[in-house]
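What follows draws every value from the coordinates through simple rules; no lab data is involved. As the structure is a computational prediction, the values presented were derived from the model and not from experiment. Cβ atoms are built from the backbone, for glycine too; each structure is taken alone.
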Structure I
Amino acid sequence: MALLGPNGAGKTSTLRAISGMIPYGGTVTFEGRNLAKVTPEEIARSGLIHVPEGRHIFPDLSVHENLQIGTTARRGREGGYTFDDVYDLFPALRKIRSRLGFALSGGEQQMVALGRALCAAPKLLLVDEPSLGLSPLLAMTVADVLAEVSKRTPMLVVEQNVHLALQICGRALVISNGQVVLSSTADELLANDDLLASYLGQQRTGAGA
C-alpha cells in the first residue's frame with residue numbers, strides 16, 4: 001500500500017504513530033493487539049519494522065554489522081531474510097560489507113537501511129521516502145527491490161515520487177490533513193493523472209518530490 005499526499009498531509013506522522021514514536025488519537029491495531037501502550041521496541045519485536053526517512057544507519061559500524069543489528073528485533077520469528085538474501089537483493093553491498101557507515105554514499109546507506117529492516121523478519125514493513133535524495137537510477141534500483149520484497153512481505157510505503165510509489169505498490173491511499181480522501185488501485189491512479197493532480201496539487205505521477 002502506498003500512502004500519498006501533498007507535503008504536510010501527515011504521511012510521515014502516520015508511520016511514526018503506527019510505530020509508537022509520537023502520541024496520536026484513535027487506535028492502532030496490529031495482529032489484533034492495541035498498540036496504544038506498547039513501546040516502540042516492543043512494536044518492532046512484534047514484527048512491525050519501520051525504515052525511517054533519512055536512513056539512520058550506524059556510522060561507526062560496517063555494512064554487515066548494521067545488518068546484524070537488524071536481527072535484534074527478530075525474536076525467533078521464522079521466514080525472514082538472511083544476510084545472503086539481502087546481499088542478493090543488493091549486490092553492491094556484498095562488495096563493501098566491511099565498509100563503515102560514514103563512508104557510504106546516500107544510495108548505499110538506503111540499501112543498508114532497507115537490508116537491516118529485512119534482517120528483522122518484518123511481518124509489516126513501513127518505508128518512509130525510500131527514494132529521497134537518490135539519483136533516478138538508484139531510485140529505480142530501490143523501487144525494483146521493494147517491488148520484489150512486496151511479493152512476500154506486506155508494506156506501507158510513503159513516497160513523494162508518486163510514479164515510483166505506484167510501481168512498487170498495488171494499492172494507494174491519498175491523504176490530506178491527516179484524512180483519507182481517496183483509495184484506489186495503482187493501475188486506476190496511473191490511468192487517471194488528472195485525478196491524482198487534483199489531490200496532490202501540481203504534482204504529477206511522473207514528478208519527483
Structure II
Amino acid sequence: MTSGSVVFVVDDDQSVRSSVKFLLSTVGIAVECFESAEEFLRTKPADRPSCLVLDVRLRGLSGLDIQADLKAKGIRIPVIFLTGFGDIPMSVRAMKAGAVEFLTKPFRDQDLLDAIRVALDRDRARREQETDVSLLRQRFGSLTSREQQVISMVVSGMLNKQIADELGITESTVKVQRSRAIEKMRAASIADLVRMIDRLKDNWEGIA
C-alpha cells in the first residue's frame with residue numbers, strides 16, 4: 001500500500017519531526033523532514049506517491065501559506081495538518097482547501113497513520129489517472145483531424161450515414177476512418193471508445 005511512497009513532514013518542533021519519522025519508519029514509509037516552510041518549498045516536487053504532514057503554526061510562512069502556495073503552483077500533494085491548538089475556523093479553512101485531515105496534538109499514532117494511508121492512496125490514484133489520460137491524449141493526437149471529427153460524431157450517437165452527410169463524404173469513407181480511429185485509440189468497442197473520449201473531455205480542455 002505504501003511501497004515507493006514518501007511522506008514530507010514540516011514542523012518546527014524537533015521532537016515532533018523525530019517522533020513522526022520514527023513512527024513511519026516502523027511501517028516502512030520513507031520520510032523527509034523540514035523545520036520550516038521555506039526549506040520545504042525549496043525542494044522539488046516528488047515524482048512518486050507522496051503526502052505532506054504539516055504543522056499549521058510555523059515560524060515565518062504558516063502551514064496554510066504552504067497549502068495556498070502549492071495550490072497556486074499546481075502542485076497537488078495531499079496535506080495532513082497538525083496543530084497544537086483546537087482552532088475550528090482554521091481547521092474548516094484547511095479542509096475546504098482540500099486537506100485530508102486536521103489533527104490536534106497530541107494525536108493518536110493510528111489516527112496519523114490512517115490519514116497518511118488515505119493521503120497516499122489518493123495521490124497514487126491521481127497519478128495513475130494522470131498517466132492514463134496522458135496516454136489517451138497521445139493516442140487522440142495521433143489521429144488525423146478528419147478521424148478526430150468522425151469519432152467525435154460517433155461517440156455523440158450519430159450514425160455513419162448522418163456523419164457522411166454532415167462531412168460531405170461517403171459512408172464507406174466514414175467506416176474506414178472510424179475503424180482506423182478505433183484501432184489507433186486501441187478501443188475494444190464503440191462503448192470503450194465512448195468511455196475514452198468522455199474521460200478526455202473530463203480531464204483535458206483540448207478536446208471539444
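Couple of notes before you dig in:
- Read-out FRET efficiency 1/(1 + (r/R0)^6) of positions 111 and 159 (r between Cβ atoms, R0 = 25 Å, to 0.05), computed value 0.00, structure in I, II: II
- Source structure of the calculated read-out (mean count of other Cβ atoms within 10 Å over residues 31-38, 17.2) within I, II: II.
- Source structure (of I, II) for relative contact order in percent (Cα under 8 Å, 6 or more apart), computed value 15: II
- Read-out helix-only ellipticity at 222 nm (-39500 (n - 2.57) for each DSSP H run of 4 or more, over all residues; to 500), computed value -10500, structure in I, II: I
- For 48, 16, 14 (semi-axes √(5λ) of the Cα gyration tensor in Å, calculated) the corresponding structure among I, II: II
- Given 15.4 for mean count of other Cβ atoms within 10 Å over residues 15-22, calculated: source structure among I, II: II
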